[in-house]
Structure I
């Protein structure tokens with residue numbers, strides 16, 4: 001029987017795990033002694049991570065790799081360009097102060113995709129179809145993320161938690177729409193999920209030490225492209241097929257040797 005001291009900073013993502021103490025992130029500095037005694041700290045906000053891991057030497061879930069590499073699109077893309085370069089759409093990361101629009105147009109053509117470096121649910125992702133739209137994007141962003149437009153009307157959301165992929169589905173854009181995000185009224189399809197895409201996600205997660213992420217994968221001519229991954233992904237698509245994310249989180253933290261329980265008298269999280 002595993003006994004662990006668990007503290008969560010996000011109760012909505014740990015609803016299925018009982019005997020977890022909730023501390024508001026902003027109250028962290030008033031609860032230092034409780035944090036020191038905990039075995040695992042669940043779902044801290046990004047601003048807390050370095051203090052908890054490097055200052056208090058605490059174990060966190062998701063892993064610090066997951067947080068750091070998923071903090072924004074630039075961090076994610078650079079590490080993937082290094083480790084899985086064949087699985088990234090052609091992308092340039094630029095500074096607005098050293099930009100040549102003629103060069104971008106020659107390199108990418110139109111349409112192209114431009115993204116804000118911190119965004120989710122389809123927000124901050126733009127289909128750029130002419131120079132005026134490109135100029136508007138440049139004017140409103142310090143860091144520029146320019147990407148080739150892939151010929152797709154859907155992508156895969158593949159969710160990795162703990163030791164492996166726990167669920168996957170297609171997200172299909174409305175006819176004529178650019179975004180495939182469910183928040184943008186895309187639809188679900190749970191059929192014909194390619195095994196190769198799942199294998200790619202598992203390889204990436206294990207290589208990079210990611211243990212809680214929703215990966216967005218495009219498929220073009222039987223080739224798999226990683227668009228991004230989200231540390232805090234939506235669970236609706238998984239609930240539709242009866243996947244309980246909290247169950248996989250609990251299994252992972254109670255069986256992983258990186259999270260040894262410190263006090264057998266502490267109430268069991270179950």
Structure II
């Protein structure tokens with residue numbers, strides 16, 4: 001397994017003994033009845049193999065984006081463990097990334113993982129040029145040779161169909177779809193083992209969405225990284241993913257092959273999600 005998540009939870013607010021036991025899908029609530037804390041993720045266990053593409057679906061507030069943020073350590077977990085292959089302690093044994101120090105966290109986010117955010121402003125530095133954004137990621141992953149960094153920026157801009165002549169232009173001078181492509185270039189430039197995508201096409205025109213999805217799928221097949229894709233759009237999930245989990249009130253209520261989940265959903269909530277789209 002390249003990613004192994006065990007009993008992962010995130011509680012916003014005080015964490016009492018009822019937070020995890022008295023919230024979730026069966027209670028149809030993410031709010032603890034005792035301390036009124038909000039349970040974003042409730043005891044999630046997941047595993048992802050090398051090259052596998054996992055989709056996470058659910059309505060707004062289901063916990064899917066929070067789960068992604070916990071994996072990338074944009075949020076600090078309240079409980080649980082996350083193991084990533086090649087992330088080990090000094091003794092050579094695997095170590096939960098929740099116990100990472102600052103240096104280990106930098107290694108995790110710059111060499112093992114990358115994130116593509118729904119809003120490019122979260123993934124790009126608008127004070128840097130398109131090439132400068134990619135260079136920043138490459139340098140943080142350990143490469144300090146100017147020519148190699150420049151060539152890598154040119155390579156990934158070309159791969160994502162951004163004119164290489166615009167390598168020195170700043171993100172604000174690109175369209176929304178082009179900014180997303182620059183963010184993809186930046187994320188892939190460090191050769192990550194795991195790529196995390198949070199609603200990668202929301203807010204883009206349909207024609208741009210299709211091109212972005214095709215591009216991501218092509219690069220995933222070519223490079224072979226594993227992916228975790230969060231989306232409320234079942235079309236995106238069907239297009240990109242092999243397996244899918246469905247979240248409700250911070251819990252996973254169903255999991256399986258993507259085709260099976262979309263064509264023959266078993267849980268009433270999944271059935272409602274699928275039928276609302278059809």
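Nothing in this text is a laboratory measurement; each read-out follows from the coordinates by a stated rule. Just so you know, these numbers come straight off a predicted model, no measurement behind them. Cβ atoms are built from the backbone, for glycine too; each structure is taken alone.
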Study note, to complete from the structure: Calculated from one of I, II, mean count of other Cβ atoms within 10 Å over residues 61-68 reads 20.0, and the structure in question is I
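Looking at structures I, II, which one was distance in nm of label points 7 Å out along Cα→Cβ at positions 93 and 173 calculated from, given that it came out as 5.4? Could the numbers behind the result be given before it?
Numbers: I: 2.5; II: 5.4.
Traced to structure II.
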Revision key, fill the gap. Highest-scoring structure on distance in nm of label points 7 Å out along Cα→Cβ at positions 45 and 165 (candidates I, II) is II
**Study point:** Highest-scoring label, criterion being distance in nm of label points 7 Å out along Cα→Cβ at positions 109 and 149, among I, II
**Key:** II
Review point. When FRET efficiency 1/(1 + (r/R0)^6) of positions 117 and 189 (r between Cβ atoms, R0 = 30 Å, to 0.05) is calculated for each of the structures I, II, which structure yields the highest value?
Key: II
Study note, to complete from the structure: helix-only ellipticity at 222 nm (-39500 (n - 2.57) for each DSSP H run of 4 or more, over all residues; to 500) gets -7500 when computed on, of labels I, II, structure I
Review point. With percent of Cα pairs over 29 Å apart computed per structure, which member of I, II shows the largest figure?
Key: I
